[in-house]
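Asker: Given below, in the form of structure tokens, are the structures.
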Structure P
Amino acid sequence: MKLYNFSRSSASYRARIVANLKGITYDYVSINLMRGESRQPSYQALNPQGRVPSLEDNGLLIPQSMAICEYLEETHPKPPILPADPFGRARVRALALMVACEIHPIAGGRAQSYLGTLLNANADQRAQWGRHWMTEGFREIEAMLTNSGDTGRFCHGDMPTMADAFLIPQVYNAERAGVDLAPFPTIRRIYQECNKLAAFVKAAPESQPDAA
């Protein structure tokens with residue numbers, strides 16, 4: 001397996017966590033977003049979307065972090081990152097999608113960059129935009145976690161799932177962006193619990209060979 005990714009990409013961070021949880025070894029291929037390497041013809045020939053992560057397995061290319069995580073779950077089912085029951089799987093996917101679909105697209109770097117182009121927003125204004133939408137998203141996730149008896153040591157029960165693999169990179173980014181996490185005690189507790197595990201520590205941006 002080859003994982004095309006970048007240390008500071010939160011979507012790549014998700015895939016690394018899942019691979020580590022499952023004990024999967026892979027070749028780390030750095031696609032440095034800061035240098036525009038994802039837009040190079042050689043990479044776009046591999047992944048026309050020109051984003052990371054991408055997983056290559058026996059000549060097959062899987063883009064998008066959630067698709068990669070689901071693929072690894074299906075091809076390497078032990079240990080599982082999705083619960084055995086249909087409701088549990090739906091709940092874990094919902095939590096992951098709250099990060100992937102509700103927070104990341106609107107608070108991430110692509111949206112902030114376009115704000116500068118469209119509205120001439122300066123760096124402080126773009127950062128404020130990102131903090132606002134991360135805070136809004138965390139408020140919704142916190143409520144979902146706090147109001148459910150299915151929340152345990154981790155987002156769902158006492159074993160890490162795909163929900164944790166998606167939440168932890170977003171919290172990592174929020175800390176770097178200066179988001180006030182005090183209103184989200186359950187998220188903070190789960191973040192601390194996850195970072196006691198080697199799979200999460202090993203997946204962190206600063207642990208990668210292309211750490212910047």
Structure Q
Amino acid sequence: MRATRADTSLRGLAVAVADAAPSYRRGLLAALADAGAVPADPQDIRAWAAGRQRCAVLLTFSGPADVRRAAALRSPTTLVVALLPDPDPASFLAALRAEDDGVADWRAPPEEVAAVVAAAAGGQVHLPADVARELAAAVLRPPATVRIDPREAAWLRDLAGGVTVAQLARRAGYTERALYRLLHRLYTRMGAESRVEALLLATRWGVLDGTAPDRPPDGT
């Protein structure tokens with residue numbers, strides 16, 4: 001495998017693979033060695049990792065025991081890369097939330113897994129495009145705890161369009177003071193400290209253009 005810029009992060013890095021299949025371990029370690037890493041196949045990976053200043057462990061996740069094993073391996077000097085036999089965006093995100101340094105599809109070509117390890121060694125995360133899109137979508141969605149009903153969404157759209165609170169109150173059949181109160185509660189629920197911030201969040205979440213996912217009103 002020809003060396004790339006990302007491979008420079010692997011040069012001299014001690015790596016081990018925790019997987020039950022010897023042929024899989026050998027193939028992955030060979031690809032990592034081609035990228036400049038120093039492969040090892042120890043019987044006791046935890047003891048091996050504890051004796052190194054810096055290393056990476058690639059661990060196949062096949063059950064809850066592997067999650068605990070990864071937690072025991074993580075340290076300031078040990079990178080843990082999760083190998084997922086049945087990957088989907090949710091599994092990738094769960095592994096990252098568990099503070100794994102990298103995540104790869106167990107079935108991916110060895111060179112692709114090596115790229116994930118190289119990114120982790122360089123302090124970055126290498127993700128498949130569909131997982132990256134899911135992450136971006138999660139940022140653009142309102143939190144599950146935020147409920148904006150159709151009436152409130154219409155208020156936000158009107159305010160964004162330049163309608164004043166006084167005009168909006170007349171349209172909605174409220175006093176201006178009552179509508180101010182309702183809007184303040186909405187902004188607080190959204191996590192916004194001002195009307196401007198609420199409108200920015202509403203724009204990001206797709207509330208203003210009608211692309212936000214449907215959500216029931218509060219209390220339903």
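Just so you know, all these numbers are worked out from the coordinates, no wet-lab data involved. Just so you know, these numbers come straight off a predicted model, no measurement behind them. Cβ atoms are built from the backbone, for glycine too; each structure is taken alone.
Asker: State the single structure among P, Q that was used to calculate distance in nm of label points 7 Å out along Cα→Cβ at positions 19 and 195, giving 2.3.
Answerer: P
Asker: Given structures P, Q, which gives the highest value for distance in nm of label points 7 Å out along Cα→Cβ at positions 131 and 147?
Answerer: Q
Asker: For which of the structures P, Q does the calculation of mean count of other Cβ atoms within 10 Å over residues 75-82 return 18.2?
Answerer: Value 18.2 for mean count of other Cβ atoms within 10 Å over residues 75-82 corresponds to Q out of P, Q.
Asker: While we're looking at this one, here's another question. Where is distance in nm of label points 7 Å out along Cα→Cβ at positions 27 and 163 largest, in which of P, Q?
Answerer: Once distance in nm of label points 7 Å out along Cα→Cβ at positions 27 and 163 is tallied for P, Q, the winner is Q.
Asker: Thinking only about mean count of other Cβ atoms within 10 Å over residues 35-42, which of P, Q has the largest value?
Answerer: Numbers: P: 12.2; Q: 18.1.
Greatest value across P, Q: structure Q.
Asker: Can you say which of P, Q returns 4.9 when distance in nm of label points 7 Å out along Cα→Cβ at positions 123 and 171 is computed?
Answerer: Q
Asker: Moving on. Looking just at mean count of other Cβ atoms within 10 Å over residues 83-90, which of the labels P, Q belongs to the structure with the highest value?
Answerer: Q
Asker: Of structures P, Q, which gives 12.6, 34 when Rg and Dmax of the Cα atoms in Å, for residues 11-98 alone is computed from the coordinates?
Answerer: Q
Asker: Out of P, Q, which has the highest value for relative contact order in percent (Cα under 8 Å, 6 or more apart)? Can you show the working numbers first?
Answerer: Working: P: 27; Q: 15.
The maximum falls on structure P.
Asker: Supply the structure label, taken from P, Q, corresponding to Rg/Rh (Cα atoms, Kirkwood Rh) with the calculated value 0.96.
Answerer: P
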